[in-house]
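As structure tokens, here come the structures.
Every number here is computed from the coordinates shown, using simple stated rules; none is lab data. Just so it is clear, the structure is predicted and the values come from calculations on it, not from any experiment. Cβ atoms are built from the backbone, for glycine too; each structure is taken alone.
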Structure I
Amino acid sequence: MVSLIDVENSLDNKNLPVGHELKLLKDFRLIFKDKMEILAGKKYIQKLGGQGTQLPCSLCSGKHSYNGFKILFNYFISLVLARGDILLFIDTPEQLLWGIALFKGKRKIISITYLQWDKYISKYISNNCIRRFLVERGLKHLDGCIVTNSVYTPEIPFVRVPDYYITDEIIKYQNSIKKRGCVCLGEIRPEKDIVGLVRVIRKTPLFLFIAGSFQDENIYQKVNRIKTENIKIENKNLSYDTYIKYLSEYKYVILPYDPMYYNIKTSGVLLEAIFLGAVPVAPRNILEQNRIQGLGYSTISEIPNLIYLYEEGKIEVKNNLDQYQYGNYKSRILKFINHIIHYS
């Protein structure tokens with residue numbers, strides 16, 4: 001049996017699950033079916049229909065003081081509660097690696113990571129010898145790693161797969177008739193330059209729909225003050241069905257990420273945009289890092305001109321979706337897990 005474990009259980013300012021961990025739990029539950037169990041926070045288990053074992057702690061938006069302790073506590077509790085032969089952590093926060101470095105136990109541990117850990121270490125903790133030691137030791141103590149970016153290469157057995165695959169929910173919306181406007185979706189964190197995007201789009205005839213939960217009320221108030229009639233904002237936590245529906249309706253999906261933050265991460269919105277036939281608009285280095293074609297910009301002010309050039313046929317965007325098909329994804333994951341089970 002495989003134990004799927006989320007030690008973060010992140011909640012937004014309305015105490016609702018956020019991020020891609022819930023989706024990964026659902027996706028991997030489909031892959032492993034009855035040969036798995038789920039350990040996650042109370043709100044996550046409720047979203048999963050009550051199927052799973054509750055972990056005691058969740059990370060609440062804006063409350064960072066004890067987050068590291070909560071992740072560590074969830075990790076050690078999961079070692080007690082999990083019944084699986086393989087412990088599969090669906091995300092890899094730094095504090096999880098601390099826990100693995102301090103005590104691992106006899107069972108094999110696999111972790112899914114969208115981070116480039118070599119860059120993370122050099123950028124964030126190179127001058128902190130204790131944190132660096134724990135992270136490097138934790139990475140070495142993993143028995144395997146599922147890597148969802150195209151760059152990071154662990155020193156342990158690993159498989160490289162996309163962050164997401166094409167699900168039945170996505171297939172239902174693939175043939176939707178697209179509006180000609182732009183959409184920006186997902187949790188609105190400070191790392192997304194929403195203010196800059198609104199300032200650019202309000203000077204154009206382009207329509208922009210921003211939908212997602214703003215994690216900073218000041219940013220929400222600011223964009224409301226400066227937006228014009230061609231910009232619509234919906235400040236709420238989106239259900240997955242609503243999110244996919246919105247994503248399927250618009251021709252352009254804008255991801256106004258701060259490249260300094262996202263250059264070590266992957267983006268689920270970016271992948272699901274191309275699954276639905278939308279044209280992604282994002283920083284050029286993020287598109288290159290994820291090996292996805294789209295309208296790549298160096299500065300956010302370039303977005304309108306890139307869209308006009310695409311409309312005029314002067315830019316071509318094509319993405320091969322073969323590697324994102326469910327059968328391919330499932331086969332690679334199961335083959336890797338089987339390898340880890342028999343790997344001495």
Structure II
Amino acid sequence: MKYAVVALLFLVNTFFAFADDPQKGVNPKANPEIPKHKVTVKYMKNTYRVYKLTEHTVVNRYTTDSVKSNYERDLTYFLTLGVPDPPDADGFQRLVITIDSLNYKFIADSVKKIDYFTQDESKRPPRSVDFEAISVPMNRTFTFILSPYGEVAKIESEDISVLKDYIEEQGKNLKKKDAMKKFIWTDGLTDSRLLAIADYRKIMLPRQPIEKDTIWKTPISFQIDFKDYSDTLSAKIAEYNGGLYHIEATTNKILPSEKECYFNGVVQTGKVENTEGKGIFKMTINNKGIITRSEADFELINKCKVENETFNEQVTTKMIWDYIGQFTM
């Protein structure tokens with residue numbers, strides 16, 4: 001009987017000991033802590049990163065008298081991004097960007113075809129308004145000033161400022177028939193065009209740690225086929241695997257800009273009056289804070305107007321920014 005009492009006391013004490021131990025309790029998984037993630041993008045001083053942007057765009061145009069036309073454009077840019085110094089005391093970061101080269105392919109109505117690489121000195125640049133519109137920012141160097149939140153707060157470039165002044169001065173003497181040429185060069189140096197090519201980040205990240213699948217809102221401005229749009233995306237961490245964060249963001253209500261824009265094959269500028277469609281952005285960030293890939297897919301139907309003529313355009317585009325590597329100086 002004495003040994004039975006001792007054994008019973010031992011079992012009771014063991015039970016309470018395990019119940020008080022969070023690692024050895026009866027049900028340690030009853031209230032598991034949901035992991036939170038702090039996703040950041042980092043830049044290192046005196047480091048240069050190289051990205052490749054590929055873009056594929058298809059446009060089908062339908063006029064009011066049922067005339068259909070179409071064109072398809074493939075672009076490949078190489079971008080070099082330099083970090084001359086660390087963030088300043090207020091958290092603003094300077095990124096110096098150069099658009100190094102462009103591979104341009106274009107086909108219209110299955111007849112007109114162009115294939116040109118800017119580094120191929122054996123070929124002359126094509127005599128094409130579309131190529132001229134695309135190539136305006138080529139070989140330009142400019143600086144993105146990133147805010148502490150990560151968005152581009154300002155764009156600076158002495159190179160582009162000098163060119164803008166020259167275009168403005170020359171434009172004073174242009175004839176009316178040359179107005180489109182001035183517009184194309186002016187429009188090609190706008191902040192929205194530079195952002196369309198070089199801002200591979202697009203999605204703003206929360207400053208605080210968040211749980212996977214938590215949705216946050218991020219405003220965005222973007223450009224497709226020389227037209228400007230804006231929206232507020234719904235973003236989330238879709239997956240974390242192998243040290244990589246996969247961010248996904250979907251559009252809600254795409255709004256076209258009210259400013260004048262260029263339409264391929266049209267000799268005058270016009271506007272996009274209404275847009276219907278959808279888009280999705282994806283961004284992959286590694287555990288070193290480097291964006292290794294960004295993607296954008298869009299399907300749009302635009303109601304357009306040039307003077308008194310209206311027409312619809314069905315636009316699909318896919319843009320991919322791939323991280324090639326980095327080097328230090």
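Just a few scattered comments:
- Entry that produces 25.9 once mean projected area of the Cα convex hull in nm² is calculated, selected from I, II: II
- Cα Rg over 2.2 N^0.38 Å, for residues 97-144 alone derived as 1.28 - corresponding label from I, II: II
- Answer label among I, II for the case where relative contact order in percent (Cα under 8 Å, 6 or more apart), calculated from the coordinates, equals 18: II
- Each of I, II could give mean count of other Cβ atoms within 10 Å over residues 225-232, but the derived value 13.0 comes from I.
- Top of I, II by distance in nm of label points 7 Å out along Cα→Cβ at positions 41 and 57, largest first: II
- Source structure (of I, II) for helix-only ellipticity at 222 nm (-39500 (n - 2.57) for each DSSP H run of 4 or more, over all residues; to 500), computed value -11000: I
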